[in-house]
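Peer 1: Some structures are shown below for you to check.
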Structure I
Amino acid sequence: MTVTVTVTVTVTVTVTVTVTGTGTGTGMGTGTGLDAHGRRRYTSGMLTLVTGGTGLVGNGIARRLAADGHAVRALVRDRDRAAPLLPEAELVVGDVTDPASLAAAMAGVGRVYHAAGMPEQWQRDEGVFDRVNHLGTANVLAAAKAAGVARVIYTSTMDVFAAPRGGTLVETNLDPAPKHTAYERSKQAADRAVAAAVADGQDVVSVNPSAVYGPGPVHVALNGFFIRLLTGKVPLLPPGGMSVVYIDGVVAAHLAAAERGVRGERYLVSDGYATNRELATEAVTAAGRGKVPRAAPAWLLRGLAGVSAPLARLFRFTPLIAPGQLTFVLWQARVDSTKAQAALGFEPTPLDTGVALTIRFLREQGLVP
């Protein structure tokens, strides 16, 4: 669920996981199906497909499943690029935007973790968000249904819910109005595709993370912000802030949703809200170097976004700050994860702990001094 003066958010990712289950011709062993509360129970022996396995969330899911002894298959666009990132997974070449490529990936699969997606970021062609996030999700759902997949766990986003600026997001308050950015609207459309599939009898559970960060193979969103900050490329901080969640909690929530999630339900996951200054302070503290930049006024960034975005589209450069990124940090929405904590056992990670682990990882990768 992707900054000289920006904080990039959200992110969205695809994943495949292995678990156990019921059914015939689905790659599962014998299981107990749905319990009285609509929860799916399985034994062992299930082949799991993860989409978005080279992204932050999907890679985390695939690696955790493999570490737990599950059989994992990953849908990848480039086998050579994906192989070092998914050493334990069976790799199948395909693309969520190409329905014909999905049948082979789904063959014999009992569960699908659909974490593939285009996160909020600058794109000259905004249509890519709808093609990947909305239509890609619809393609995955259709292929899973045709293959007899027992359950799909979908990586959604906090952005599909409604709250006023500085308000609190809860699962019961979907936003019925089209949102401000192409990314957000594509995720709203994907959520509607999931709801339609559920209404048609398909077993789908959604996990809705806030801004995800932490160790992983991609360095966009908050990871990218930390890198730019600690390499002296953030002269001014954007105002506002965001709800954030560390990758380990997101992965655990997906696995729990596969086992204990209720068909058709959505589960918000977040560690809490942090201002951009708090995020920068934690990163500088964890790194033991650098300084926290001054905050830029909102009017200045709105002006930059408004002027640079059309010019960037015309002259093919990346603007200093994308309008969608600015909209997100100025929204300052809080996330209520009470439902996920109660139903999935989700445990928030303290901000200082998550940032320290992330900075250590980035330093080990040679990305920050």
Structure II
Amino acid sequence: MKKKIIGMAGLLLLSAAPALAEPPKEAAAPEKGELATLAEKVANKVKFSALVEVEAFTGKDFAGAKTSDVSLATVELGLEAKITDLVSANVVALYEEGAEDDHLIINVGTITLGNEEKSPFYLTAGKMYMPFGSFESAMVSDPLTLELAETRDTALLAGFAAAGWYGSLYTFNGEVDKTGSNDTMSTFGANFGYKLEEGDWQMDLGAGWLNNLGNSNTLRDHLATTSGTVEGFTEALALHGQIQYGGWKVMAEYVAALDSFSPGEMDFAGRGAKPKAWQLELTHTTEVAEREVTLALGYQRTEEAVALGLPEHRYLAAIGVGIFDHTTLALEYRHDQDYDLAQGGTDESAHQVVAQLAVEF
């Protein structure tokens, strides 16, 4: 009896062995249609962008010293994500050779609550460039208005955009405070404007106000080397206008402090400075041999800004050619005239020729 039981158990084990030896079944791989659907969903919610600029230049400064070099001027990586119908995020990483100790930094990082299809109002929070000034230019060099007034910080912004009208209110805790004051969100600003597109005509008119120009990028760095704090905030005004008809465009911008800085904070001719900057630019875009070509002429000027190392006058000419898809080659000539000796300048001139190869996608 015992032998029969053992025999039966053996037969059972032998019959079960193939099943036990069978490897576990792998999960079914997604089909091509499912992968395409997933990729489409990601593409609808996430957008990637990049900009790479390489520049070669030669020139002479106000001291008469000649320089030339090639630099990786800009590497910019952007990501926009639509999280829900009401929530979106934007991240921009930036590298500029010689800046930020040659490190890649998070230049912009924001979260926006709003849906322009459902409401004209929105709220944005995070590190951003304040909407104070337009700073648009077809030149390779940054305009002097940007050098004076561009402002980047971590802020709260409430804005609207509807029927061509746009505007916003914002606040942040800048690095430049009043002497003896608390470390609070005491810097405020506002902007308001109107855009129109009708046929071949395009127009953009806008104005901005900032209660503390000392918190602009350039002024903040300057004040860190002088007073560190200020006796009182210096308010500033920004105005810009653009009119375009077909391939022709005229751009004008004016940025000015409404008050003077106290002596020792930012000086000019033995007193507190009241800096200003403005620019005027004419561009024409056309097509030559199936390539987009942009020609630009510009004049820029500052007042009472010698302490910031900015020239009094600047003359520019540039040409940009779309040599391949998403690829532009630009050439710019720039001539600067410094402030005179009595105003703290050198009364000398400087010039620079720069070629820029840029890829954007």
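Peer 1: Ranked by distance in nm of label points 7 Å out along Cα→Cβ at positions 157 and 333, which of I, II sits at the highest value?
Peer 2: On the way: I: 1.0; II: 3.7.
Top value of distance in nm of label points 7 Å out along Cα→Cβ at positions 157 and 333 goes to structure II.
Peer 1: Comparing Rg/Rh (Cα atoms, Kirkwood Rh) across structures I, II, which is largest?
Peer 2: The structure with the largest value is II.
Peer 1: Have a look at I, II and say which one yields -4000 for helix-only ellipticity at 222 nm (-39500 (n - 2.57) for each DSSP H run of 4 or more, over all residues; to 500), as calculated. Please list the in-between numbers first.
Peer 2: On the way: I: -11000; II: -4000.
Attributed to the structure labelled II.
Peer 1: 1.2 is what came out when distance in nm of label points 7 Å out along Cα→Cβ at positions 213 and 285 was calculated for one structure; which of I, II is it?
Peer 2: I
Read-outs throughout are calculated quantities, based only on the coordinates presented, and are distinct from any laboratory measurement. It should be emphasised that the depicted structure is a prediction, and the values quoted were computed from it without experimental measurement. Cβ atoms are built from the backbone, for glycine too; each structure is taken alone.
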